[in-house]
Structure P
Amino acid sequence: MKTISFCIYHNPRCSKSRKTLELLKLKTNNYIIIEYLKIRINKENLKESLKYLDIPIHNVIRDNEITYKKMKVNKIELSVNEILELIIQSPILLQRPLVTKYVNSKAIVSIISRPPEKIVSL
């Protein structure tokens with residue numbers, strides 16, 4: 001059974017996400033792609049990725065999205081569970097591309113790969 005080394009939450013319509021995926025493919029073929037706008041996000045998997053994020057958790061929410069603005073919430077005041085629920089309900093709010101690196105099937109670090117070249121640091 002193949003062990004996955006990377007997981008990318010990917011939006012093919014996003015140029016930064018496409019470029020990150022392109023760079024990831026140059027590095028390895030040992031990854032999975034989650035097109036989170038097409039399939040329902042697994043809350044536990046996302047929670048695991050966010051646990052190892054290299055930025056403050058509230059920065060995983062795209063606050064420039066109309067969906068977020070209509071919610072009239074302050075992302076800085078949200079708990080991890082509230083952030084997860086917002087993203088599950090409105091996946092467009094997930095900052096992209098989110099990439100998680102695994103070693104021996106355990107997540108060790110996650111990044112928002114902006115700029116895309118940030119993926120090289122993994």
Structure Q
Amino acid sequence: MRSTPELLLDLLHQVQELTRVELALARMEVSERARGIPSSVTAVVVGVVLLAVGLGFVLVAASLFLLRFGVPLDLAFLIVAMVAIVVSLVLLRSGVVGLKPSRLVPAKSISQISSLLGGF
């Protein structure tokens with residue numbers, strides 16, 4: 001039969017090992033979530049570039065639309081501008097959502113560690 005100090009020492013070693021494992025899992029989870037950052041940054045950059053290019057094409061497309069179909073100038077500009085802006089905003093939003101700090105937090109590891117600590 002083992003003495004109480006030996007049992008407490010074993011418990012301490014197991015808690016230390018569990019803490020090491022949980023910290024390793026947290027590191028892996030953070031690195032896994034951080035992998036999505038480059039694609040989100042790319043989406044933001046592409047969205048900004050498309051917004052600028054789209055606004056340039058708005059003038060050209062509106063002019064062609066006006067010449068071919070006789071649509072009033074202001075309506076042609078409005079239609080093309082709205083399409084370019086909506087597409088750009090969708091791309092920008094998807095990139096910004098991917099860059100939220102809450103998406104980088106290792107939620108699984110934190111919940112496991114907090115449940116472990118709450119059990120004592």
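Bear in mind that the values in this text are calculations on the coordinates, not laboratory data. Note that this is a predicted model, so its numbers are computed, not measured. Cβ atoms are built from the backbone, for glycine too; each structure is taken alone.
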Taking 0.75 as the value of FRET efficiency 1/(1 + (r/R0)^6) of positions 32 and 88 (r between Cβ atoms, R0 = 35 Å, to 0.05) derived from one of the structures shown (P, Q), identify that structure. Q
One of P, Q was used to calculate P(r) over Cα pairs in 5 Å bins from 0, in percent, giving 2, 11, 23, 24, 21, 11, 5, 2, 0, 0; which? P
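Given structures P, Q, which gives the highest value for FRET efficiency 1/(1 + (r/R0)^6) of positions 16 and 80 (r between Cβ atoms, R0 = 41 Å, to 0.05)?
P
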Supply the structure label, taken from P, Q, corresponding to FRET efficiency 1/(1 + (r/R0)^6) of positions 56 and 112 (r between Cβ atoms, R0 = 25 Å, to 0.05) with the calculated value 0.00. Q
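Hey, helix-only ellipticity at 222 nm (-39500 (n - 2.57) for each DSSP H run of 4 or more, over all residues; to 500) derived from one of P, Q reads -30000; which structure?
Numbers: P: -9000; Q: -30000.
Only one of P, Q returns -30000 for helix-only ellipticity at 222 nm (-39500 (n - 2.57) for each DSSP H run of 4 or more, over all residues; to 500), namely Q.
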